Structure P
Amino acid sequence: MSGIRLTRKERARYLAQDPRLNEVINSLMALRRFPKSKAINKQIDTAVAIARKFNEEVVEPVYKQIDLEVSRDDNYLCWDFVKKANEWGLFTLFVPKMFGGAGMNMIGMYPFIEEIASVCTGLSNVIGVHYLGFATLGSSWNLKLMNEIMKDVKKGEKTGDPCLITLANTEPEAGTDLEEVMLFDRAKIGTEARKVKGGYIVNGSKVFISNGHVSKWHMLSCFGDKTKPSETSVMLAIRNGMKGFRLGHHEKKMGQKACVASELIFEDCFVPDKYVCMQWTDLPAGFSRKSVAEFAQHVIDYIVSSTRAGVGAFAVGAARGAYETALEYARKKTVNGKLLINHQWAQSMLAEMYKNVNMGRAIVMESAYANALHGLAKMLFLRPFYYMNLYLPSWYFRMISPMINMKVATLLTRFFNLYLYPKKSAEIQSGWASLTKVGCTDIGIINSQMALQLMGIDGCRHDIGSEKYYRDAKLLQIYEGTNQLNRINLFKNLVGRNMKEVEVF
């Protein structure tokens, strides 16, 4: 290096010229700040190994047949697969030990999801959506309710009766509008939770709810007053069998057919207070947050920042599956007297697809690190909690379960994770999640299209599998907030956040 030297003040001044870039650099070095990076990497390797074994023994033998079965009968449910995943312990693998899970670190979930999706995005989503439900429950920081529901999930694992969780958010006339509090008051809200003595009475319906028909618990987002939704957000836990709640029809889907999309119907459904995850009255009076809307947005950020990165992992899996299918085809197909893989134009296309997969994976992991540093999993990577979850046996957490159920435990975790949640942290994790969701899902479509182009008419054969990756990838651009919404959210959080003249939504 040259003889240039910077004083501490000069270094701070030049870095401050673009604080966004500085945050990216810090996040890229995230693993150095984690308490025990070797242990984290070992768990990630273990998660990938489990996924590959599960693919080989469970997913690969059945995924094409399941896709055909749903094509023939929209009411078909892949219960055998759900039971097999439950038998393998996949619905508690990434749940902290304090809630009865295996305690695998959250970062490992993203490459795990990619591995399953590289064979079948739909079956990967069956597993991933359960963790969407868990993330929604976790974002409420209602420890007592989390403990109760996760005990139900663990019980289902032991008895062989799967107990999955899903998120019920989308409504017939309000989809993407329910992803941003700033859009709540413009949305056509249909689901209302009226406060009564001892709980809430819920009326309305939810649609396109992934895993609805195979889940036992549903994290329901609704509103105490449909005329003021941004000020009256309510999150309720609904269990199958509650009076007034029933499942409706299955949606007809082009892709990801293995993961059912359900209608949920509420007709004077009474939800007792003990199943209220969070309500607008939980915000302490006179606290520093300016509004209930800001409080609600923080909860949403916790959820979607982790799950949009997960959608990115699905998309990288689909992009990789399309690439690997095209590569295998090119190694066997002869064109004009020589193998397709020896044609320069085919090599160029395969190189481009390989590049896309690796770029996408890098973005997903960057978003995963942002979540570990700033998001829902942040507490689990603080040294005391990290080492407890890593080294202490499960029986220890069962022993301290009564402490977790204490009201003060919920108040303390909410105080540090919600009431004191820095706006800067929300912007980093939410912005990176949207960047990941948009970038990777577009890559998923691009690679799927390129695979079809390279394979020609053979790419349309169901038995080869290439066309399925394209069908599966398209849905990824739509759920967890459309890519259009995510581009605006990316702009809001990472590009225009410090520009006073900028207005969004």
Structure Q
Amino acid sequence: MTATTAEPKLTSYDEVPYPRQAFPQTHPDRLATIATLFGLKPQAIDNCRVLELACACGDNIIPMACTFPQSQFVGVDLSSRELAEGQKLIDSLGLKNIELKHLDIMHISEDLGKFDYIIAHGIFSWGSEELQDRLLEICRKHLNPNGVAYISYNTYPGWHYRGMIRDMMLYHTKELKQPAERAQQARALLDFLANNVPTENSAYGIMLQSEVQLLRQMTDSYFLHDHLEEMNKPVYFHQFIERANNHQLQFLGEADFATMITSNFSKEVNETIARISGDIIRTEQYMDFVRNRTFRQTLLVHAETPVRRALGPLSVMPFNVGSRAKTSNDGSNDGLPIINTTDPMLKAAFDYLAEVWPATVKFGDLVKVARERSNTNGPNDAELLAGSILSAYASGVCVLRTQQDTFITRVTEKPQVSHLVREQAKIQERVNNQVHDAIQLDVVSRHFIQLLDGTRDKDQLLEEMVKLVKDDVIRVHQDGTLLQDGEQLRGALRQSIDFMLNAFAKSALLVG
């Protein structure tokens, strides 16, 4: 049996649960993509074992378990309240490939088994040095030979500024016991400082204003756990890697690949970093100095695992490719990234990717489409396209995936979303699509999603929506007038249904 403490003590997360959310950067496909790029052969994500440490209510791994029924998922946490919430959702979904365990990380035994992917998000910096070392030890002992571990943590130099503000807030709230009051008073202190410290010719005042704007966007639960927890221990990147090395683990890369690229800096910065850094660790550390970085999402593998750092066009050919970038600036203010190219084949390729987004396309199929659309067939076409895709991926305007899409981008006769999405929409405003992103829903969409179980066509969906209006569950307004019945209501609802279904298709929510 796996060793446990007899009665794990209550935590601050029992009193104030962490915000319910999934983290796309922790998804096994993201980890497998980075590993594949650097020459590893990670386990296929549709048949793997995943462990999440400090899983809270399981909102991060439950969607993974729904998407990949042949994979196995284990979540570990100390908060009985969080785990109970997660188990309730698992039971309602009827999932058999996931288990949430009430365990102290310090008491995890080898009986837990081996895993292909280990996730530790939001725990390392908030634990003692003993717990941090234990976490790294778990990664070494429980990671399969070609496995990948994800660990997020706060970093210096950026957290020197942020830590100073945290110290002020802790001092101001040290006598307060109630979480809501602590959050309110911490925010009040920040507002006081921001309103009274001048910003003109004052780096301190500018920093305070920036931090206040950031913290104002946070919920109280996120604010309390990320900034006002009793323990928060940032480290420099090189210190983290040194400790990982002590546990026979090595640096693979970052979950956000774009942050590893020095080409985002000026020529002078690139030349200086290249001159003063002799290896990947020093390069990453100097980039942190330049960026004043505050947070990292580092991927680790076993020390003996061969890692190939040299990337080239061949590196992207095994993947499915996706991008919503435009190849010309049409003057619209839609916020979409723009890829500047005059090459006919590259333009054809990226225009096609934008058309089918959010779907991805096998690289080989993309080459064929681009050749047909551009009427070209050069000997180096595939390599040229692959190089452009690698550059786009490094710039964050292209996605690479190891697996085929698990969603559809067309509206079928009887549209369907996943059981998970329907359950999530009952209790929250954000649901997880099939690529692990959070999609915000309004009240009408949340009710409409309950109807998308694959049993109703558009006419039947319309009748169900009319019932919701008549029962005063939802309200429909047109030109300031409340519609309650008649053809005008049906016309408005038809438009709304078409709009929502098309939006769901473009959001990777439809599975049938």
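Readers should treat all values here as calculations from the given coordinates under stated rules, not as data from a laboratory. These figures come from a predicted structure and were not determined experimentally. Cβ atoms are built from the backbone, for glycine too; each structure is taken alone.
Quick one: semi-axes √(5λ) of the Cα gyration tensor in Å came out at 35, 30, 23 when computed from one of P, Q, so which one is it?
Numbers: P: 35, 30, 23; Q: 36, 33, 26.
Going through each structure in turn, the value belongs to P.
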With distance in nm of label points 7 Å out along Cα→Cβ at positions 164 and 324 as the yardstick, tell me which of P, Q scores highest. Q
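Given a value of 64, 36, 29 for Cα extents along the principal axes in Å, for residues 308-475 alone, calculated from one of P, Q, which structure does it belong to? Present the calculation step by step, with values, prior to reporting the outcome.
On the way: P: 73, 37, 25; Q: 64, 36, 29.
Matching structure: Q.
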One of P, Q was used to calculate helix-only ellipticity at 222 nm (-39500 (n - 2.57) for each DSSP H run of 4 or more, over all residues; to 500), giving -13500; which? Q
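Determine which structure produced the value 0.00 for FRET efficiency 1/(1 + (r/R0)^6) of positions 348 and 404 (r between Cβ atoms, R0 = 25 Å, to 0.05), calculated from the coordinates; the candidates are P, Q.
Numbers: P: 0.00; Q: 0.65.
Working through the options, I get structure P.
Please state which of the structures P, Q yields 18 when relative contact order in percent (Cα under 8 Å, 6 or more apart) is computed from it. Working shown, then result.
Working: P: 18; Q: 14.
Here the read-out was taken from P.
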Figure out for me which of the structures P, Q the number 1.6 belongs to, where distance in nm of label points 7 Å out along Cα→Cβ at positions 68 and 332 was derived from the coordinates. P
